[in-house]
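No lab work stands behind these numbers, since they all come straight from the coordinates. These figures come from a predicted structure and were not determined experimentally. Cβ atoms are built from the backbone, for glycine too; each structure is taken alone.
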Structure I
Amino acid sequence: MDASIARIEREFMLIGRHQTAISRHPDGIHRSAITLLACLDAGGPMSIAELAAALGLDASTLNRQTSSLCRTGLAERIPDPDGGIARKFRITAEGTRRLRQEREANRRILGRLLNEWDADDLAALAELLERLNTEIEAHSGRPWPRT
């Protein structure tokens, strides 16, 4: 088991390295913005506190990131739809369009990289990655808002 854990750790490190290279598109959105937009897209309007809980980031980081998204028109600040005091952030139509564009570009790259894998191997990889992410989320107490 220790050897397998060591291999998994190494592959995680390499995936992080490769993902950074993959997500560098000309005119692309920074990877942290993609994650934040994806959270708003899946979870609906959220306050800074809700985003902090969902993403495991501190409020100052999220204040900077949400301000940037609002300045670029990818998100907007709105009154709480449920009548609460805290204002919330929601993804704009432009943010949704750009998020879809970025994710589709990532899918095309993954499709090219995995084009020789058979359907069973792709399904197995997807299943294991989802299982791993779900386990990580359970341990962290921060489930990702899946739709």
Structure II
Amino acid sequence: MSQERDRCHGVFLDGKFTVLSGHATDAQGQFEKSAEVFDQNTCSWSRVENTWSVGESPISCLAAFGHLYFFHNKQVTRYNGNKNFWEVMASLPEGMDVVTCATMWRDKIFVCGSTSRWGEQVCYMFHSSGKWVPIERPHDFQGFVQNAITVEL
């Protein structure tokens, strides 16, 4: 990559590994607006400017259904690469203001969040139709979820 990127977020999109935002170690909280894309055919990185205009951590971002999604400001947004623009797809469900993690599961997106960064968590499945379905968690699994990942083989 062309620069260091602390607190960046990596996703696979369109068959390429993309590193979103991040910041220099000595520039805490000053998130980059760019992304860097690795092309495994040429073994090279290319920089894409103004991909990440959000100005905050990309941790609740994921690639799903061939698109890049980001959960923030009580909304689900989807990146439109042709227009270099984030489109609002839906609102977050009641009781979820902050998304702590999101991942794909089959044809849905699994999302955990709360009303504040460390508030009581709730989990939902988000359908591509925009419908939210609450997920009941057993009592023994009430811990705070910070990360989630799906690996497809």
Answer label among I, II for the case where FRET efficiency 1/(1 + (r/R0)^6) of positions 2 and 98 (r between Cβ atoms, R0 = 30 Å, to 0.05), calculated from the coordinates, equals 0.10 = I
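If we compute distance in nm of label points 7 Å out along Cα→Cβ at positions 10 and 66 for structures I, II, which one ends up with the highest value?
Values: I: 4.2; II: 2.5.
Top value of distance in nm of label points 7 Å out along Cα→Cβ at positions 10 and 66 goes to structure I.
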I, II: which one has FRET efficiency 1/(1 + (r/R0)^6) of positions 50 and 106 (r between Cβ atoms, R0 = 30 Å, to 0.05), as calculated, at 0.75?
-> I
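Tell me which structure, out of I, II, gives 24 once relative contact order in percent (Cα under 8 Å, 6 or more apart) is calculated. Present the calculation step by step, with values, prior to reporting the outcome.
Details: I: 24; II: 13.
Working through the options, I get structure I.
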Determine which structure produced the value 0 for helix-only ellipticity at 222 nm (-39500 (n - 2.57) for each DSSP H run of 4 or more, over all residues; to 500), calculated from the coordinates; the candidates are I, II.
-> II
Work out the source of 1.00 here, i.e. which of I, II gives that when FRET efficiency 1/(1 + (r/R0)^6) of positions 58 and 122 (r between Cβ atoms, R0 = 41 Å, to 0.05) is computed.
-> II
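Assign the value 10.1, calculated as mean projected area of the Cα convex hull in nm², to the correct structure from I, II. Walk me through the numbers on the way to the answer.
On the way: I: 10.6; II: 10.1.
For mean projected area of the Cα convex hull in nm², the value 10.1 is produced by structure II.
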